[in-house]
Structure 1
Amino acid sequence: MLHFARWKVTLVLLVAVVGLLFSIPNLFSDQTLQDEYPSWLPNGKLVLGLDLQGGAHILMQVEKDGIIKDRLEILRGDVRSALREDKIGYTGLAARDGAVQVRIRDLAQLESARAKLKELVQPISTSLLSGGGATETSLEVNNDGLVRLVLTEEGINARVSSAVAQSVEVIRRRVDELGTTEPSIQREGDSRILVQVPGLQDPDRLKDILETTANLSFRMVDTSMAAETALQTRPPLDSEVLFEADDPLNPKPQNERTPYLVQKRVLISGDELDDAQPTFDSRTNEPVVSFRFNTSGAKKFARVTEQNVGLPFAIVLDNEVISAPTIREPIRGGSGIISGSFTAQSANDLAVLMRAGALPAKLTIVEERTVGPGLGADSIAAGEIAGIVGAAAVVVFMFLAYGLFGLFANVSLIVNVVLLLGVLSFLGATLTLPGIAGIVLTIGMAVDANVLIYERIREENNYGRSTIAAIDTGYSRALATILDANITTFIAAVILFSLGSGPVKGFAVTLAVGIVTTVFSAFTFNRLVVATWIKYRRPSKLPI
């Protein structure tokens, strides 16, 4: 047990050195690492969580009423199309009170209408195990010709759940585009999303980007009448009045912005965008956004521009007209430029929204907190003090209790902390206040293995074994106990990580990594130190 082959010695020392190289960058500032630190060495650092470096904490909720409204509008269009397809006369088509209702003029066509609208009653397919028993809508038919398609509670809940899942992914893409480090985006309950972005200096910008649904569409401007006339009278049935987007450099109320009469029909949707990037107009040097469609979008864009040369074309974002240029000539390359009253930041934010995609539903902020960096610095300082005090107490106790072997244990403890920080830095883990608690706990637990080994060595020595035999037996027989104790704790850490929330996960990660590094440093590395000491000193008496 005390014999180490040369390759084993090399491997143990190599692990310790690699851990040291990965942990050293945490001693330097980001600027020093960028300017002076050798680029060929590991330079990753522990990422500080929201509670340690400050940042934005936003809890958002998916608007259920908006989902119901949008779903009813789609369902009303489906009903209209279905009845017209079979040439069934109807009147009073409307969406109200969570249902779409229509009255069939000829009662002789009522059964035909029932059969046709029955096709719109779709089962909920939220998972493979749902069984397909529930439906999103229910069909009600009265003998007087009134037909109602009612949204069911199961259908609404399924739509909300789906919207939350999609929103999480869209939000993650948007936040990642901002270049922030280690954002935490997770679902909370049935309809809420928690967004935590450590180190963010502009939380208002984050709120603007998260709250924008980014429903981008390309439509034709209706030139049949002036927009001012449509405001005073009534716009055509297939058109609506939209106002220009607000100028960030010169904000104005809506009634002072330019109105546009825009067709409701969406010619190209934002889903068909392939890329969008902020750039500058080569002629005016003003910030603009260049965009490129995918293959299907490029074909549609070419067809639309070919058929509407000389007519204005509206680019609409969340029911506001960003730009309404006139089509001078067919655009067959599938790309274009959006110009307007942009600043460099607003052009970049628009490009972020266009690349990340649209939210499936409107999100409202339920809770908002900004954690200042000062509070994080206080937390770090408190964690450092706790770590230093805990480590000092452990070092003093081990030296007083076991003398020279206690000193060996303290060296192993230092290696343990270095390896723990190195592994966390390599993984890019986020260090939170509970994570610091996990590190302090690891320091306290790290010498448990050494205590078990040393007490076993004492017992073997008291039984009359020689020094080398007592040490060898102590390490051999304590190994099973050390593994049992640490494996059970590791299982608990895995469960905490699987079932816990953000702060609990931070504690679980440091605890789990600390267990692995503890077994290596307190047993393998410590045994190497003791074996080296025996090899060169050849003691006749145990200094325990």
Structure 2
Amino acid sequence: MSSMYFFIKMLVVSKQCFSSILLLLFVLSANYVQAEIAAAGVDFTPKLQKAYFEIQKLRLPNARKLIDAERAEQINNAFIPYLDNYADLHYLLISEDRVSYKKLLALESGRLELVSQLPDQSPYKRFLLAEIRLHWAFAKLKFGDQASGAWEIIKAYKLLEENRKKFPDFIPTLKSLGLLHVLIGSIPDNYAWVKRILGLKGNIQAGIRELRIVQQEEPFFRQEAELVDLLLHAYTLKLSPEQQKRIRKWPIEQPDNLLLHFFATTVLMKENRSDEAIAFLNDAPGGEAYVSFPFLKYLKGEIELQRGNYDAAVDQYLLFQKQYRGFNYIKDTYFKLFMCRWLAGKDAEANVFIRKIGSSGEMIVEADQLAERTAKEFLAGKISAQQKTLYRARYATDGGFLPKALTIMQNFSENNFTAISEKAEFNYRKARILHKMEQNASAVPYYERCLLLSQSGSPGLGASAALQLGYIYLEKKEKQKAADYFKKAMSFKKHEYKNSIDNKARAALTELGQ
């Protein structure tokens, strides 16, 4: 495995959160030009501004019409190839269309060439070159071209650093540079040699400060910088109460913005607030004016599964499969269809779905990897019917339906389960429910019991329990005890949540000054 592959594996916050935020992290990345700027080769005309905002709302058909309308008279305008690229990226990230990916990838060099014709004295030359490379970096990663995507990120980083040195007062540079500084700063210490070899420097707090500078000093770019800031806190750091309020407010302020509805939905689901997320999902705009977005059906299926409405969940998952042409979440969707039937006591139907997992989809995102592994365990007889209780409680907890989850668990104890791994999971599920219900004192013994049982197996549960204990003691201001648990969380090897848990633990340790 090359050092480049090591680098990019560590750069992405985690495979699971990467698949959820890939679109969102870069979806506002055209917000660069102040209204008064119309330098040689850079003219953000009213129609092109409108096109940008249409792309931002995921109204791609109209955006392309607006761009095409300007093309004849703005042949040397660097923002036209940029917006072409911007619109194409959105389509690729949402559709996962491999045929279109290959065709559009062939246009990258031509677009870079057009932008490179800007004069060296323009701060937009390196900036736009870097942004196009970042777009393609994340598209390439999405489509499995890790090495090429990694080089794109490195080239973009170098361009942005050079631009900052050459034009220190050009604030937009800090938007993307701040993002990269946070991501690079998330690379584990044992991969620091990779950063040194490649000449990369990152720091989580410095990156956040750079994003805040953009929010404070560049009103035109404020929304984009704020969105990136919020996403980084949602998936790498921790959202403040004020940030959570902002996430809820945005879609209400912009009811025709599909992106912001998707953003609010996914972040609220991650925060275990599916009862709120479904409202934003149901209110999301749609129709021919917007890009086709089948993944929204998948999200509805997830919420119905969490609620225990298995037939309704099946309907949504099947709609997703019918409309979707991509390659991620295929295995996971078959696994969820299996779960809906298995938990409903329809084992014969469930078995049909679980046998399709091995021969379908790919294993890029963590959800698909977990589906593949769990299917093998089930078919090998390693998952007993006793675990139905644990799965029901887990899904209800994930959705934030805590009274339901507690009711599911209340008539069970560790003694109802045979395998050590099942006992560990029982304790973890009970702890999570109590923790989320703010009954921390009651949750701690269950987390500690899970941690003890996980020493002989179930490293993912052990790492998760240690992370949550760290958060509890951090809240109690017992900093050294919190740090010990965060370090313990990172000590578990080779489990499905390794990247995401390590990143969260590392971020917490950074806040503690360790």
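Nothing in this text is a laboratory measurement; each read-out follows from the coordinates by a stated rule. If you're wondering where the values come from, they're calculated on a predicted model, not measured in any experiment. Cβ atoms are built from the backbone, for glycine too; each structure is taken alone.
A value of 7.3 was computed for distance in nm of label points 7 Å out along Cα→Cβ at positions 92 and 420; which of 1, 2 is the source structure? If you can, show how the numbers build up before the last one.
Values: 1: 7.3; 2: 4.7.
Considering all the candidates, the number was obtained from 1.
Given a computed value of 19 for relative contact order in percent (Cα under 8 Å, 6 or more apart), which structure among 1, 2 does it belong to?
Value 19 for relative contact order in percent (Cα under 8 Å, 6 or more apart) corresponds to 1 out of 1, 2.
By the measure Cα Rg over 2.2 N^0.38 Å, tell me the structure among 1, 2 with the highest figure.
That would be structure 1.
Among the shown structures 1, 2, from which was the value 11.8 of mean count of other Cβ atoms within 10 Å over residues 252-259 calculated?
1
One of 1, 2 was used to compute helix-only ellipticity at 222 nm (-39500 (n - 2.57) for each DSSP H run of 4 or more, over all residues; to 500), and the result was -16500. Which label is that? Intermediate values should be presented prior to the final figure.
Working: 1: -16500; 2: -22500.
That value comes from structure 1.
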